[in-house]
Structure 1
Amino acid sequence: MVKQVKVEETQTKNKPIKKDYIHAVGRRREAVARVRLYPEIKDPIVWGEKQVEKGMIFINGKVASEYFPSSIAKMRYEQPLRIANLLGKFTVTVVVVGGGKSGQLEALVHGLSRAIVTYDKEKFRPLLKKKGLLTRDQRAKERRKVGMGGKARRKKQSPKR
């Protein structure tokens, strides 16, 4: 009987686990956003201290409007959903780490766009690609060079005499 139990355990380990969400990663400078897109919520989900409902966007345990209070930021992170005509149809949870607020916002938009493309590639990829939301902005801070006085491009000051 012990051997049968072990065989059943290995079979369940090798089976693919069905997830209730679509996962994608977006990046910008030092910021990394891990996005989960929930098409349907079967069981109640608690994110941070709040109950997750359909159509909500949560970022690091807060509602998106609390994390990015600006109206311009709201337009920016809703842009991929508006272009794909999916605003209010998905629940989105995001964990953003690193960088500043601007870099985090761009990483969120990149990750959300990738998640939407994973949901339906043929339908949404051309729309998002045309707007440039699937292109990763690879620009980063220039590294410090040796002999430059502590900065990337600054020259050392020469003595006057």
Structure 2
Amino acid sequence: MSKIDLLVKGLVEQHGKTRNSLMPVLQGLVQQERFLSEEAMLVVARELDLAAAEVYGTASFYTFLDTVPRGKNIVRVCKTITCHMKGKEDIVNAIENTLKIRTGETTHDKKFTLLTANCLGWCHKGPVMLVNDEIYPDLTPQKAIEIIEEYATLNGH
């Protein structure tokens, strides 16, 4: 039995074997594995007795359920109109230049992935970014660069 089989079985035992367990099981997998592999989604489908297409459809619909490998630090910049009007593009450009990647890419050393998110729920404090689970409001390009550099230092980058 593979590591994924064991992990999914444990999550299904924890959350139950119903259709309602799909999201918590997928979230648990992302938390443990950093993304949802094709193998993992097939195991989830089998364990919850769901069509693989339903599992993949759910996984691909939600921004935070990654279906491709990501970096150790996932940087998400809010792309709502509010954050856009408050300078989101300058934030994205500063991060792209600092990390030497484009939005949607991961650094060669797998330390950072840069993404945008539809809404982080902080429109009143935009522009906003999320690094892993930590929210950073009221950003300036310089502040964003300092935050990224702090994560790089913490990770021995």
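No value in this document is a laboratory result; all are computed from the given coordinates. Values in this document were obtained by computation on a predicted structure and should not be read as measured data.
If you line up 1, 2 by mean projected area of the Cα convex hull in nm², for residues 33-80 alone, the top spot, with the largest value, goes to 2. Which one of 1, 2 has helix-only ellipticity at 222 nm (-39500 (n - 2.57) for each DSSP H run of 4 or more, over all residues; to 500), as calculated from the coordinates, equal to -11500? Clearly, the read-out refers to 1. When log10 I(q)/I(0) by the Debye sum over Cα atoms at q = 0.09, 0.10, 0.12, 0.18 Å⁻¹ is computed across structures 1, 2, the figure -0.34, -0.42, -0.58, -1.01 traces back to 2. Once relative contact order in percent (Cα under 8 Å, 6 or more apart) is computed for every structure in 1, 2, the highest value turns out to be that of 1.
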